[in-house]
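The structures come next, written out as C-alpha cells.
Read the figures in this text as sums done on the coordinates, not as results from a lab. Note that the coordinates shown come from a computational prediction; the quantities given were computed from them, not determined experimentally. Cβ atoms are built from the backbone, for glycine too; each structure is taken alone.
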Structure I
Amino acid sequence: MHLNQLSLTHFKNYTEASFRFSPFVNVFFGKNGAGKTNVLDAIYYLAITRSYFNVIDQQQVQHGEQFFALQANLMREDQEIALRLFFQRGLGKRLLVQQKEVEKFSEHIGQMPVVMIAPGDIQLIYEGSEERRKFIDLLISQCNRMYLHELQSYQRSLDQRNKLLKDFYENRYFDRDLLGVYNEQLIATGSYIHRIRHAFLDDFRPLFLSNYVRLAGANEQVSLQYESDLNKITFPDLLRQSESADIDLLRTTKGIHKDDWSFGIDQQALKKFGSQGQQKTYIIALKLAQFQYLHIQKGIKPILLLDDIFEKLDQLRLAELFKWMSEGLFGQIFITDTQEKRLREMLVQTDLPCEFFAIENGSVITHS
C-alpha cells in the first residue's frame, strides 16, 4: 500500500501544491515553519479524517480562505483508490472514496493505516491519562471497527448518564430504576472495551519490549501496564460503590473512561525516573510497535510518517532505525528534516529509492 499522488488546496500554509511520491522513501527538507510537517499532516488527515496536531478542522484552513481540500491516490492491492477530503467553514467536512461520499468517518478509519512519529509524542509520557487512552484507542480502532463503535456508544451513554445526574440535582429528585438503565448501557459497552484492551496488550507488549531492547542497546527493564478499576472489580459493583460520589459530583467518577496506561522503567515511573534518552527511546519503541501491530492485524504495512526524527534520537538509535529501513521492515515512508545533507547521508545506507522535496513557505521549490 502506498500513496502515489497528493494535492493540497488552502491547507494550512499551502495555497496549492501537488506531489508525486516514491512507494519507498519521500523526504521533505527546509527551514522550520516552511510547511514540511503540514504535508505529513495532510496524509494523516486522509487516513484518520482529522489532524494529528489540532483536531479543530477550521483551524487547518489557510488564513483568509473559506475551505481546504486534500486529494490523493492510494495504491492498495493493485487497485488505485481516489481519496478526496473537503472542509468548508459553516458547512463542515466531507470525505469521498472513489467518488462516493463516506457517510460515517468511522467506516474509513483503518482503511489506510498510518503511523506518525513526531516530537510532540513525548507528551504521551507527561500529559494525563486521556492522551494515552486516545493513542491506544485509535490504534485498536484501526484494526477493530466494532471497538470503535463501542467506544462511541460508551461515550454517548456516559454523556447521557452525566446529564441524568445533573437533572437529579437541578430538579431535586432521584430515580434509581432510571439510573439503572443508564448503568446497564455503560456496563455492556464498557466491559467489552475493557476485555479488548486486555487482549490488545497481550499482543502489543512483546513487540514494544523487543523494540526497546533493540533501540536502547542495553538490558534496561521497561514496562507497559494497563490500569483499570475493572481489573479488580466488576463494572456493576464499581458503579454501585461510586454511586454516592457520582450523585454528589454530578458526573460518572468511575469507569473505563478513567483507565490509564502505565509507562515504567526499572520498576519506577518513566515520567519521574527515566532519562531524556530513555523517554525518547520508549516513545519510539511504542510507535514502532504500533506500526508492527497494525501490519500484523491488517496484513499490510502502514504508511510511516517521521517528523523531525533527528530531534528525537541520538546517532546510535538513528542508525538502528535506518538499519530497520534497510531490512525492509517498513513500507512507504515520509520524512521531514531541516538538513538535506544529513538525510542523504543516512538514507544512502538503506539503499532504498528516495524522492526529495525542498519546501519553502508552503511551496515545493525543488524535487529530485
Structure II
Amino acid sequence: MFKNYFLVLIFLAFLCSCGSNAIYKVEGKLTNLTDSLVYIVYEGSGDRVMDSVVCLSPGKFKFELDQEGFNSATLFFEHRTKPVTVYLEPQQKISITGDIVYPQLLHIKGGRINDKLAGFYKSISSLIKEQADLRIALAETNDATSGNTDLSSKLTNVGHQIEESALAYICDNPKEGAAVVLIESYFVVPDDTRKLDELLAVLDPQLKNFYLVKELSEYSVRAKRTALGAEAPEFAVKNIYGKSFTLDSLGADYKLLAFIAPWCEMCQTDILHLDKVVTKYKEEELDVLLVSLDADSHEVRDLLKKDSIQWNVVTDSANQAAILFDLYNVSALPRCFLIDENDKIILKTDNGAEIMQTLDNLLYKED
C-alpha cells in the first residue's frame, strides 16, 4: 500500500514538473489596478509577439510563451496608459508586485537586469514617487497659472536629479546590463547623440555584444545620418498617383519632407500649417512631399479630391512610408525636414510656423 502511494506521489511530481514548458513566464499581483485587461508585447531579434489576459482575480495576471529568441517584454496596464518593461531570460520566471500608481517602483523579481534595476529604483524611490505625483498634479491642472508653472519647474528639477542618479549608476556599474537600460531610458535624445555616445564609451567592452548596446549604437549612426548639416538620405518612391520621386527629382530650391500619420491629431495639415507653407511659396522655391502611414492609397486619393491643395503624398502601400520613416530616423510625429539646394538638412521641426520663418529668412533675406 505504502509503495503504491509513493509511486503515485512520484507520478504527480512528474506531472507537475512537466505541466508547463514555457520558455518565458511573467506573472504579477498589483494593487490599485482598475482595468483587468493586461497586454504584453515580447520583443527580440526584430520579432514581436503580442498577447493579452484578463485578471482572474483583482490585479493578478500570468503570461507564458514557449517561443525562443526574445530579450524583453513590455506590459501595458490601465487601458495601455502605463507601460512596464521587463528583461527576459530563458526559463527564468519574472514576478511583478506593487502599486500600479507608481510603475517604476513596482518590484520586479527574476533575472539579473530586473533585479539590478529594482535595486536602483528603490534607492531613489522618493524621487520616483515625487515625479509621479507631480505628473498627476500637472495633468489635473489645465490652466497656465503660476501654480502650473511651479509644478512644471519642480518636475524638471526632479527629472534632473533622477538623471544624475542614473548617470552615477552607469559610471559605477559599467559591466551591468542595467546600466545600458538606464542609458536608453534617460540619455537618448533624438537630435543630439553626444551624451549617448559618451556613455556607450563608458561601458565595459564585454557588453559590446549585448543586444541593447547594438541597438543604441545603430540608433546613434541613424541619428547622425539625419543630423543638421548632414546630407539628406536619397530615396526612390512613388506617390499615390504612381509618379516616381527621388530627392533629386524634387527640383525646387528647397525641399520639405513632412512625416505624418492619420491618427496623429497634430499631423493635420492645417494644424501643422502645411497648407500655409504650400500656398505661400512658389513651385521653384519649395517642393513638399508628405509621407503618411496611411496604408490605403485609394482612400487617400478620395480624401484629397475634397482638398483645394494638390498634395504630393507617399503612403505606406508597398511599405514605402515605413522605409522612409526608418531612413530618416523618425521616431515621433509629426516630423518635418527642410532640405536646401545642396541636399543638406537645415531644419528639423514639428512647427509649421518655424518652417515659414526659416524659409522667409532664406528666400527673402535681401528684401
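Comparing relative contact order in percent (Cα under 8 Å, 6 or more apart) across structures I, II, the highest figure comes from I. Using distance in nm of label points 7 Å out along Cα→Cβ at positions 103 and 215 as the calculated read-out, with 4.1 as its value, let me know the right label among I, II. Corresponding structure: I. Across the set I, II, volume of the Cα convex hull per residue in Å³ reaches its highest value in structure II.
Given a computed value of 1.00 for FRET efficiency 1/(1 + (r/R0)^6) of positions 23 and 295 (r between Cβ atoms, R0 = 35 Å, to 0.05), which structure among I, II does it belong to?
Structure I accounts for this read-out.
When volume of the Cα convex hull per residue in Å³, for residues 231-334 alone is worked out for each of I, II, structure I gives the greatest result.
Among candidates I, II, the computation of helix-only ellipticity at 222 nm (-39500 (n - 2.57) for each DSSP H run of 4 or more, over all residues; to 500) that gave -12000 used structure II.
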